[in-house]
Structure I
Amino acid sequence: MRLVHVEYAQDWMAEDANQDAAFQATNWHNDPKRAGPTGCTSDIGTHAFHLAGFVSGMQPNELLAELHSFTPDRVLDDHVQVMLRYANGARGMLWSSQMATGCENALKLRVFGSKASLAFDQENPNELWLTPQGGCAQRLTRGRVQGAAAERATRIPSGHPEGYLEAFAQLYRDAAAQIHAIEEGQAVPEGSSWLPTVVDGVAGMKFIDAVLASDEAGSRWVGLTV
């Protein structure tokens, strides 16, 4: 793995109604007491962070971040950009913004290896693009890819939309399978092993802390252990 590029872009905070003082004073996204020390970073930046780590199988050990608020008097960030370094020498970039005019819910990931690259767009969840080095891009569609993991997460025939809501269903299904196995004194099903745990939640909090530390230090490289 050489490069990881992930982004999560929305534009709802750029709406006129979300620029006035009333929104800044009442919405929880701009209230540190309810949202915590960051806004966009905690809200959607952590989703991008987890997606990149889950798919690549790697976690960065250093990052350099800049937090920004485009809206005057907004207490918390509405935009963040992060550079990432990995222990194996790979490099990465994470960008998350709620001020990206024209973007709806644009969570995208690109991973580049020595032999091929992968590209995923959450707004088109039925497809994954695989491009071999020197070859043509291949569109892999849900329901057409063979393998136990793919088949476990597929409920309806290929060609029918399946994505966002079904992802939650998969989490509930895996959680139920683990709970049942534990109650019956059985081994946890291998197929449910990708279920997020408290470890993933803690990793997200450590990412937020590192982003804050880097930004407060003038956007300098800081260590990250997850």
Structure II
Amino acid sequence: MEKLLYQGAEAKILLDESRNIVIKDRISKSYRIKEIDDKIRKQRTKAEQKLLEKASKIINAPNPLPLKEFNKIEMPFINGEKLSEHLDSFSLEEQKEICKQIGEEIAKIHKEDIIHGDLTTSNMILVEDKIIRHDPNSKESLIKRNFGSLYFVDFGLGCISRKIEDKAVDLHLLKQALEAKHFKNWEILFEEVLRGYSNYEESNKVLERLKAVEKRGRYKH
């Protein structure tokens, strides 16, 4: 039995509970000629499938099953929580740790020229393992959650690109998402993203271009 998890403009996200599989079903558009609509959905599904296959070898991302239908991607269900809904519930130190990890993961895919295309905390799933209790007499004493895994999902707007511009836009989208959804500490959190991203050897070039991208955005208003 399939359960609807999310309905978007481009696709339905379904959970096949019997197989523990998530299905991304690209919706047909009635305003398009059927042959053109089928071709577009087929191309976009195939492109996203390839991106997921490549990304899942580099970072935590769902590794899709072989394509059976031209408009559907099947992938393992990730049993975690949307980061967008839970990031603010953590302590600031924990939030910083998570955001540094986000930057590290983005650096890994950018190194392989994978552009996510929709980097928001809504497209990240946090899987927690357990709670580690530190010695209360230690200077480091905290009760801290052990972040088992951070998964990136939904590469539907992604592509392969070597352009510094595209990588800068990826970071710009994440910056906007943090400011909009996690506004209380967004500047601190984005600094942590950049700290993690600095592992990427071309990070300085990307950050320079990011400044130009942001200037363009301001002048549009």
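Starting from the value 0.10: which structure in I, II was FRET efficiency 1/(1 + (r/R0)^6) of positions 101 and 173 (r between Cβ atoms, R0 = 25 Å, to 0.05) calculated from?
It must be structure I, since only it matches.
Of the structures labelled I, II, which one yields -8500 when helix-only ellipticity at 222 nm (-39500 (n - 2.57) for each DSSP H run of 4 or more, over all residues; to 500) is computed from its coordinates?
Considering all the candidates, the number was obtained from I.
Computing FRET efficiency 1/(1 + (r/R0)^6) of positions 77 and 213 (r between Cβ atoms, R0 = 41 Å, to 0.05) for each of I, II, which one ends up highest?
I
Name the one structure among I, II that semi-axes √(5λ) of the Cα gyration tensor in Å of 31, 22, 20 was derived from.
I
So distance in nm of label points 7 Å out along Cα→Cβ at positions 125 and 205, computed for just one structure, reads 3.4; which one of I, II is that?
Derived from the structure labelled II.
Rg and Dmax of the Cα atoms in Å, for residues 93-188 alone was computed and gave 17.0, 52; which structure, I, II, did it come from?
Among I, II, the structure yielding 17.0, 52 for Rg and Dmax of the Cα atoms in Å, for residues 93-188 alone is I.
Which one of I, II has relative contact order in percent (Cα under 8 Å, 6 or more apart), as calculated from the coordinates, equal to 24?
It was calculated from structure I.
When mean count of other Cβ atoms within 10 Å over residues 5-12 is calculated, the result is 13.1; to which of the structures I, II does this value belong?
II
One of I, II was used to compute P(r) over Cα pairs in 10 Å bins from 0, in percent, for residues 37-164 alone, and the result was 11, 34, 33, 18, 4, 0. Which label is that?
I
No value in this document is a laboratory result; all are computed from the given coordinates. Source: prediction; values computed, not measured. Cβ atoms are built from the backbone, for glycine too; each structure is taken alone.
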